[in-house]
Structure P
Amino acid sequence: MSNAQLALPGLLPDASFEWVWRDDLDEGTGLRRFEHTTVMLEEVVRAIAPRPGGVYVDATLGAGGHTVALLEAAPGARIIAFDRDPIAVEAASDLLTPVADRVTVVRAEFSRVREVLDSLGVERADGLVADLGVSSPQIDSADRGMSFQREGPIDMRMDPESPETALHLIARLTDDELANVIYQYGEERRSRRIARSIRKSLAAGELRTTLDLRRSIVRAVGPARVGGIDPATRTFQALRIAVNREQDELASLLDALPTVVEPGAVVVFLSFHSMEDRLVKRQFATAHWEPLTKKPLPPTEEEVARNPRARSAKLRAAKRVLPEEPL
């Protein structure tokens, strides 16, 4: 693969995904920072063991932490990095300006990884990492609507240009359909009561902000118990997963993986709830993979102390193998 194939600037004609490439830094732009503490950085690099000249995929660019660490570990390695959040893409492209000749940043869903590699003339990658967590800027920004701790619109979209917000989703679904979403993606046993309360608030014109949404949930199930999680946690998680089709996206990426990486390549997934981890575990149990982690690895106590949001992370790694031919 040539340098020109990877260092492909601008927009591809007739392409429905966007390439973002920055060779220079305009200090006067006032670019909004996208700051996030990358989870289990050393463990990811150790598992993938990037080599000079290798080509790797960062399926979830975020603030660029895993991409930078892989490039630092293997001078001459190259990264194809994906993210569907335009704010993350712009900020990470800024961060990666000094190594722009070694990184291609793609604004696209990671389910389209095979399509993108084909457009670049890349037959197989030498490794892949996917951090499935929501980044701190997405959670902490009130206007993204992902947190019940800050008042903002009931949005929750990873890509602000996608057509359906969480409020639109709530309005579109019936009580039973909304309850099923909350139960399936939030593992919330009180989903029917919560769905009825949310829909009642919507009908009364009392569902405008994230705090309105939390109030409707609390009305259904009561306030948090001492030492327990907030009663809105699982419902907010479920709506975010549904709005962004996170389970479908992950399933598509996992299905494509055997066509994405070379035999012998290592893929690493960081998941943050049981549904994601089950999907990854199921894929790694197929004949295409040799699991490198018998059980998912948690972050160290030291990392959790530095970054409490890392506490629910689970790392699974597997090596691509060729299935044995039937006798």
Structure Q
Amino acid sequence: MENTIDVGHPFFFPTQVIMVDDDPDFLDGISLMLDKNTSYKLFQSASEALDYANQSHKQVSLQERCYSNYKTGPQDSDSLSHVDIGRLYEEIYNGDRFQTSSTVVVDYSMPEMNGLEFLMELKNPFIKKVLLTGQADTELAIKAFNKQLIDQYIDKHDPRLKQVLNSTISVFSEQYLRSSYKLITDPIIASHHDTFLTDAKFQEYFYDLRLKTQCMEYYMIDHPHTGYLMVDRKGRKRGLIVYREEALSEHIADLKQWRAPAKLINEVIQKNLIPTFNGSEEDLNAEHPFIKQWERYYHPAIKIKSTKNYFVAMLTEEDLPQCYQGQVIPYADFIENNSLNREILH
């Protein structure tokens, strides 16, 4: 399974994998194959795993916080929905977010119930279902896959088991977040205002940037401008501010109206600098600190060439607005605690 980039996500945080096999030695061995940044739970008991999986999707605060629907008339169709992008980032303060189970990997041959029977008992319709098979189970797994009863099957004896397993988990964790939060993700992706989500060149840049900065989770923001709040595995935050060329042209017109210094106007015209504040929030003029002390509030621009040119700037944690300064539970701490507790639950 290839990890290709089609459409960007409005937000992402690491989720958890549930692994079920009646053989504790196999469970222990396969857990060591997982990427070091993977959160997981190991179960030898199918019934215990099923109870845990069916209780795992409790992180509804994000949807309750960001999605609202208003009745505008007597008919069922008389309604308007609204997604508050500005509150997506508050999920970084949800200490349970990393325990959201997105994928279940289960062995087919188990005494209590077989893996297919187990997967059919999952109540969460969005959780991704992976069946581990032996040679004798492959034909059955293919039929289950073709009937869309499972999302993937993997041969336990595949010499590329480690690579296939980690690739599958990575792809499925992203798919899970998009599908389980469709009320939030679909309207944002469909919005013409946020076209960088569907721009392949921009998403390639953002993917490479996440790898470079060890970004583990990210959330779209609309303050001080459109972009992303990025959080690395140690809880350090960065901001990525994104401007389309048209927005910069509008800002240049504003700068001229505000009688900003000629040097600043020229730097923005040359696309060397972009603002890292919301110019529409205040009554700006040449004496406002944003303009008078512009060296502090404009950052070097990076151009991303695509069908629609984008210009971005990186903000350090110190540069971010006060609303993003709260303490985050780092994923590194969560993973360390998770790896120390490698208990196989019976």
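One table, with the values for the structure above:
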quantity: Cα extents along the principal axes in Å derived as 77, 52, 36 - corresponding label from P, Q; calculated: Q
quantity: Structure with the greatest value (metric distance in nm of label points 7 Å out along Cα→Cβ at positions 82 and 234, set P, Q); calculated: Q
quantity: With distance in nm of label points 7 Å out along Cα→Cβ at positions 186 and 274 derived as 1.7, matching label from P, Q; calculated: P
quantity: Which of P, Q yields 17 [relative contact order in percent (Cα under 8 Å, 6 or more apart), calculated]; calculated: P
quantity: Structure from which 4.0 was derived, distance in nm of label points 7 Å out along Cα→Cβ at positions 202 and 258, options P, Q; calculated: P
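Each value in this text was obtained by applying a stated rule to the coordinates, not by laboratory testing. The shown structure was predicted, so the numbers you read here are calculated from the model rather than taken from an experiment. Cβ atoms are built from the backbone, for glycine too; each structure is taken alone.
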